[in-house]
1. Taking Rg/Rh (Cα atoms, Kirkwood Rh), for residues 38-173 alone for each of P, Q, which is largest?
2. Match the computed value 16.1 of mean count of other Cβ atoms within 10 Å over residues 78-85 to one of the structures P, Q, and report its label.
3. If FRET efficiency 1/(1 + (r/R0)^6) of positions 54 and 198 (r between Cβ atoms, R0 = 25 Å, to 0.05) computes to 0.65, which of P, Q did it come from?
4. Between structures P, Q, where is distance in nm of label points 7 Å out along Cα→Cβ at positions 46 and 142 highest?
5. Can you spot which of P, Q the value 14.0 was calculated from, given it is mean count of other Cβ atoms within 10 Å over residues 110-117?
6. Identify the structure, out of P, Q, from whose coordinates FRET efficiency 1/(1 + (r/R0)^6) of positions 62 and 102 (r between Cβ atoms, R0 = 30 Å, to 0.05) was calculated to give 0.45.
7. Assign the value -26500, calculated as helix-only ellipticity at 222 nm (-39500 (n - 2.57) for each DSSP H run of 4 or more, over all residues; to 500), to the correct structure from P, Q.
8. Out of P, Q, which one gives 180 for volume of the Cα convex hull per residue in Å³ as computed from the coordinates?
Structure P
Amino acid sequence: MDDIEIEFFTDDELHADILIEGLPGIGQVGKLVVEHMIQELKAEQVVGITSIFFPPQVLIEPGGVVRLPDNGIYLWKGPERSIAFLIGDFQSTSNEGHYLLCDAYLDVAEELGVKRVYTLGGYGVGQIIEEPRVLGAANTDNLIDEIREAGGVMTGDEPGGIVGASGLLLGLAAQRGIDGICLMGETPGYVVDPKSAGVVLDVLCRLLNIEIDATRLEEHAAEMERILAKYQEAEKGKEEDSLTYIG
């Protein structure tokens with residue numbers, strides 16, 4: 001097995017104007033957004049990617065059959081432009097793998113003709129946010145106004161950087177002359193967060209000037225809020241039961 005193996009599932013000539021990345025990360029925010037868009041747009045997988053930089057394990061499918069981890073690129077052909085989606089099971093387990101995989105993703109993007117990359121993720125704040133913001137970053141100054149006009153907040157005043165594929169793809173894309181925007185939804189960081197995914201989807205759709213039905217994400221978010229409310233109520237009850245008084 002090669003370090004990184006890329007397989008195209010068709011011999012047809014493929015084209016995409018935009019690549020949107022939603023690999024697993026904080027709150028699974030980016031992955032939720034891209035999964036939802038793939039389902040709503042009925043995008044089809046055109047590329048499969050396997051690598052020794054993924055965790056050393058197999059995944060068990062329904063029924064008990066196992067498979068190796070893989071990532072994939074899906075393609076949606078719109079009336080005015082086409083969009084490729086990068087999604088999958090894992091990011092790299094090593095620093096070297098992050099760089100090599102991101103280079104490989106961009107190799108495919110260039111082959112498809114991609115001119116802009118959007119990377120999506122979560123921005124962990126350690127607590128539940130009632131109205132999560134969407135923090136944005138770009139690899140060139142001329143994209144900043146677009147992000148703000150779409151409802152994103154620039155991350156210049158926020159601490160830290162962007163770890164993993166969501167950050168590296170922006171930096172490496174700039175070296176190739178490809179525009180790049182990162183959108184990160186505020187999230188507690190310790191739960192799967194469809195609410196944060198919903199606000200990221202909203203800003204992304206404004207940037208893309210397309211409409212995506214968000215009903216399923218909203219239903220998922222409402223269910224998650226009910227679960228969290230029950231959990232918080234149970235934890236509060238435990239704290240009250242544990243109080244003792246001596247006097």
Structure Q
Amino acid sequence: MRKWRNKGISLLLIWIFALAAWEAGSLLYGSEVIPGPLDTAAGARELLQDGSLLQYIGISFYRVFTGWALGSLIAIPLGLLIGKVAAIRSFAEPLLNFIRFIPPIAFITLFLVWFGIGEQSKIALILYATLFIVIMNTLTGVLAVEEDKIRAARSMGASEWQIVRYVIIPATAPYMFTGVRLAMGTSYMAIVGAEMIASNEGVGFLIWNSRLFFRTDWIFVGLISLGLMGFITDRLFGLFGRKVLGRYGVISSAPVRR
């Protein structure tokens with residue numbers, strides 16, 4: 001009980017310090033440059049009253065979730081296949097290590113040409129942002145499986161499919177989980193760029209369009225909205241990992257990008 005109380009006090013002090021520093025920056029540089037907490041709250045109230053903020057959050061979340069889910073569903077089987085079959089891996093791994101260094105934002109123009117200005121281009125961009133992170137993490141997990149486990153399963157008469165199902169997938173689950181969780185953060189970064197350049201809806205559009213009216217308070221509202229969206233979805237996914245995948249060694253602590 002005392003431990004939790006001390007932790008709560010520490011968090012409260014951190015938030016008080018952060019808000020005080022934020023307000024000090026506003027007083028020092030002016031609310032037009034750095035809107036303070038009260039100015040930002042007033043801007044959020046404006047956007048909530050006309051319904052645009054919740055609408056933009058919903059649109060951005062739909063795009064992120066759809067692209068992220070599709071990308072993960074495609075990437076996990078591909079990662080397992082590339083990791084399991086050496087012939088495919090020798091061809092695919094150099095290609096993966098080349099393409100994954102091209103940031104999603106660089107493909108926005110091409111995706112607009114290929115998929116149009118509708119939802120398909122945004123979802124495709126999120127799918128791309130997700131795909132290679134999950135593939136590489138899954139591939140790494142497959143290669144990290146101890147050879148003794150595979151030999152033991154083979155010696156007991158297990159087929160290759162049974163080895164994949166009962167040995168490789170359970171052992172690779174923590175790597176898959178980490179890849180999918182990291183890809184979620186990349187998806188939010190990608191959607192902001194897409195909505196800034198080729199959209200008239202979404203949180204990225206809100207941030208980009210606010211510059212025309214020099215409404216820095218709306219920009220701060222958009223940034224905070226993105227942070228809250230990412231924080232909530234990450235916590236929910238972490239809870240899912242702990243409850244459903246805990247027996248495979250999956251933990252719900254925040255992932256660290258290497």
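Quick note: the coordinates plus some simple rules give every number you see, no bench work behind them. All values derive from a computational prediction rather than experimental measurement. Cβ atoms are built from the backbone, for glycine too; each structure is taken alone.
1. Max of Rg/Rh (Cα atoms, Kirkwood Rh), for residues 38-173 alone: Q.
2. Of the options listed, only P reproduces it.
3. Source structure for this number: Q.
4. Between P, Q, the highest calculated value is found for Q.
5. The correct label is Q.
6. P
7. Structure of origin is Q.
8. P
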